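**Q** Multiple structures are listed underneath, in structure tokens.
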Structure I
Amino acid sequence: MISSERTLALLQEHLGSNDALQKHSLATGAIMKALAERFGEPPTDWESIGILHDLDFDLTRETPARHALETVGWLRAEGVPESYLQAITAHNEATGAVRQNRLEHSLAAAESITGLVVACSLVLPDKKISSVKTSSIKKRMKEKAFARRVSRESILECEQIGIPIDEFITLSLAAMVGIEATLTSH
């Protein structure tokens, strides 16, 4: 895998001034790290995959089918293992890849929950992730208008990897609170 320093350098290099996407990537990385620790997987590797999963977003926003595929080419050149590249490809439904294992389901769930947590924190008076409750996330998951850009089905992939939704939301909130200063200072 690539080092944490190189992961952050790639993030900065490819996303540059896209502050919102950088924060999303860091939040997804934090959740992936927490999931890896829960499963006894390499936390740094999973965190890196979470951070790097959307490097191509600005380039492929107009053509969602290319999303994830561009990233794979860049990361392959960096020596990232194929199983990790498959997870990046499979996280986006537009690629047509079918999620097959815990890493792939984890990335899809982690990427989707970040948007919902951030959206929930924005409607709170103090706008802090630490103010978001598991019950608020579950409520918002049911509101199509509130979470129209968040895939409820992807969040529920946590159950495919053996984590009940309440536990997954709690784990995700804790991971994001752990880096909340980074998310608000960028």
Structure II
Amino acid sequence: MEGLGITKVQADELVEKYVAEPMTRLHLLESEAIMKALAKRFGEDEEAWGIVGFLHDIDWDLTKNDQEQHCIKAVDLLRQAGASEFLIQTIISHGYGVETIPAYRDRERKTKIEHCLVAAETLTGIIVASALVQPDKKLASVQLPSLKKKFKSKSFAANCDRDLVKECEKAGISVDEFLELGLHALQKISDSLGM
């Protein structure tokens, strides 16, 4: 894998500088955890994949009220921080095909890490929603069979696009295995997430 141009310490500093919303920060931690687990599964660099997940929404707080700029503003923020083109292109790929981002509407993800990123960051929503409907609202209470059932129910966490999660298959991992991997990844960091 190509270099990122950014260390984990620098990634932490970027998030500290640009991400104020607690929910966005939690989402970045969740995405980082699943990306690290995917890297381990594929024999890739866990820290590098984690950084990709951790920084993928670096511009979200700045663009949530101007969706056309999401994944666009990130380019400048990352470039100024010394990010490699590989890191920048990988991060913005999760905006490909999104109707509200005209600049990326007709672009397609091509690499394993791009498919993994969009699948991982989308899966976080389904797993967290599954925890929040538990009586104790804890990730530890989410059982895999229940998560699989909720994944198949389009009305549950309806804003989480199942087709994006299914891009894990383009990376070479089945949806069932991915759900298990993602759930375990978030359960391992449940203390950091307060869940």
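Bear in mind these aren't lab numbers, they're just calculated from the coordinates by the rules spelled out. As the structure is a computational prediction, the values presented were derived from the model and not from experiment. Cβ atoms are built from the backbone, for glycine too; each structure is taken alone.
**Q** Quick check: 20.0 is what I get for mean count of other Cβ atoms within 10 Å over residues 109-116, calculated from one of I, II. Which structure matches?
**A** So the calculation was done on II.
**Q** Let me ask something else. Out of I, II, which has the highest value for mean count of other Cβ atoms within 10 Å over residues 117-124?
**A** Of structures I, II, the maximum of mean count of other Cβ atoms within 10 Å over residues 117-124 occurs in II.
**Q** Which structure, out of I, II, was mean count of other Cβ atoms within 10 Å over residues 101-108 derived from, given a value of 13.4?
**A** Structure of origin is II.
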